[in-house]
Structure I
Amino acid sequence: MSKNQPKETDVIPNNTSESAQRLEAIKNLIFGENIQQIDQDFQSLKNHIEKRKEELEHLIDDTRKELNVTIDNLATDLNIRITDLENHFNDKTDELNHKKVDRNLLGTLLVSLGEKIMKD
């Protein structure tokens, strides 16, 4: 390669800048003076979309927090109710155990009573 010939890397930036200039010229021919208005409208839409996105993310976060609080409250209430039911169940089984007569004990008592009757 001689020193007078441009390197390939030197050619690429020139082509890129030429392409950008051509693209800008085509854009001006197609859109003319309206390009600034279109750019402003586009930027306005982008800002509006970004603002709405932030609002929606905030609403989602708020809803998530409310749902977590509600779930925690329901879990607490459910645990309280289950505990109450367990206590009630245990009370009823204790009451039934007191009312129930043990067959072995009853048999022993009846035999004892029979023996007492026979002695008298």
Structure II
Amino acid sequence: MKLLLGVGGSDLSYQALTETLDRVSETGDELTIVTFENEDVDADPEAVRQRVREHIAESGLDPALRHIEGSSPGSELVNIAESEGFDRIVLGGGGRSPLGKIQLGPIVEFVLLNAQTPVTLIR
């Protein structure tokens, strides 16, 4: 399976990174990791890339690592997934409100609503 993992610097995106790397080490899936700037998270893009590189080094895997620029990373993730034939998009996100309803950030929401590729949301 060809997986596209988006990491924007949130705690949930790092959780998705860890879980996806663990899965790939067991299954041998082809993984591409894309980092992007998330306006909802106060994280330096280079710090995000460095933390991703550290997780990769710890995993012993060698996935492709890319970075996307621009103000609409959700759109770019969807475009990459569809134009390059990915089987699944993996994202971390989706907290719960005090009333128990799921809350999605704008990037996750865009991908879920617009991707023709199946999306796995890790929360």
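Rank structures I, II by mean count of other Cβ atoms within 10 Å over residues 38-45 and report only the one at the top, that is, the highest. Biggest value here belongs to II.
Computing distance in nm of label points 7 Å out along Cα→Cβ at positions 54 and 110 across structures I, II gives 8.7 for structure I.
If distance in nm of label points 7 Å out along Cα→Cβ at positions 22 and 102 is calculated from each of I, II, which structure is the one that comes out at 10.6? For distance in nm of label points 7 Å out along Cα→Cβ at positions 22 and 102, the value 10.6 is produced by structure I.
One of I, II was used to calculate helix-only ellipticity at 222 nm (-39500 (n - 2.57) for each DSSP H run of 4 or more, over all residues; to 500), giving -32500; which? Going through each structure in turn, the value belongs to I. Across the set I, II, percent of Cα pairs over 18 Å apart reaches its highest value in structure I. Match the computed value 12.3 of Kirkwood radius over Cα pairs in Å, for residues 30-85 alone to one of the structures I, II, and report its label. Source structure: II.
We did not get these values from a lab; they are worked out from the coordinates using the rules stated. Remember, predicted model here, so these are calculated numbers, not experimental data. Cβ atoms are built from the backbone, for glycine too; each structure is taken alone.
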